[in-house]
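Several structures are given next for inspection.
Readers should treat all values here as calculations from the given coordinates under stated rules, not as data from a laboratory. Predicted, not measured: the structure shown is a model, and the values here were computed from it. Cβ atoms are built from the backbone, for glycine too; each structure is taken alone.
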Structure 1
Amino acid sequence: MAVDPSRAFKPINVALLTVSDTRTAADDTSGDILAERIKNAGHNLVARAIEVDDVARVCSRFNNWLDDRNVDCIITTGGTGLTGRDVTPEALDRIKETSGGKDIPGFGELFRWISYGTIGTSTIQSRAMAMVSRGKYIFALPGSNGAVKDGWDGILAEQLDSRNRPCNFVELMPRLKEV
């Protein structure tokens, strides 16, 4: 990471959503990994929830957090696979359609490139993605422990650090609602 020590670190407020039909607070290991990394990086974990794989319920949770002034960024784990129950990308598409959001295509591309080094061609089964909606970032990661480590350690730790050079997501936050 190209951290410029002369720049100030600006913590952001992160909401964390696990999308799963099978995980509970007691066994949400990928959510636990992300929560720990978010806090250890110096950010504020302001909300955490688990929703079943249901587009309407996931959209409702997204909309609540997108309307919450205390949330700057949403990170999800789970629901990005190819099975019929994996609906996180579909929920994000619905949010984009109803709120004029923008995809961040490079996020999914970079995630799969990093993941390729970890799990090889199996990474092609991931629909990891990101977008901006109503001035907030949403990052959707797969539900495996390895995938959340790849996504956080390889992308989000740097891009959510205001000191990262030459640029980072945090410095763009004040301008995300521009028209």
Structure 2
Amino acid sequence: MPVMPDPVPHLPRPDFSSGRPVRIASTKFDGSLHYEYDAVLLDQHGPVVRCWIRPGTRWVGYRGEGVLMYPFTMLFFTDGRWYNVMHQHQPTGARGQLTYVNLGGPATFDGETIRWMDLDLDVLRYEHGVEVHDEDEFIEHGARWAYPQDLVARVRATTADLVGEVEGQTFPFDRDRHIPPPSQG
């Protein structure tokens, strides 16, 4: 199940000086809350919806609530992709996380809210490599909520494809294309 190609071959760098508010709402497979927070819609090019999440943004989720400390840009796709992409504007954490790919149901966008279903597995790019995270959650939630076998197969195949794509930093995993240049940061 190959990762889909760049739907907008010449996607411009986003303009972080403008945009409008949108809501991001994700659920788990059973419909329970995953995370919700506000974002700034930077642009939309065909199926690519790009948002900026400012530091200081309040979030609520299955782990409680809090305030985001670091800015990041997220890319959602309304063309049936089973993932979305979060690019950190600066390396975060002790290991220098750069990119975080959420495996999940395809995103929908009604003009006000971006919705998607989290499916546990994540592909993370650090300054020194790429790793798959949350295998334990995927197994636990799959058993608890009876993930259908075709869903499990799709998520596993997509995860395997994503590792190579993230390592290669091809679109949409080409982080520098989606974060502000130093003059805007």
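Here relative contact order in percent (Cα under 8 Å, 6 or more apart) has been calculated and equals 27, so which of 1, 2 was it run on?
Details: 1: 27; 2: 20.
Structure of origin is 1.
If you work out mean count of other Cβ atoms within 10 Å over residues 82-89 for 1, 2, which one comes out largest?
Working: 1: 16.1; 2: 23.2.
Of structures 1, 2, the maximum of mean count of other Cβ atoms within 10 Å over residues 82-89 occurs in 2.
Given that mean count of other Cβ atoms within 10 Å over residues 10-17, derived from a single structure, equals 13.4, which label among 1, 2 identifies that structure?
Working: 1: 21.5; 2: 13.4.
For mean count of other Cβ atoms within 10 Å over residues 10-17, the value 13.4 is produced by structure 2.
For the read-out helix-only ellipticity at 222 nm (-39500 (n - 2.57) for each DSSP H run of 4 or more, over all residues; to 500), a value of -10500 was computed from one structure; give its label from 1, 2.
Working: 1: -10500; 2: -5500.
Working through the options, I get structure 1.
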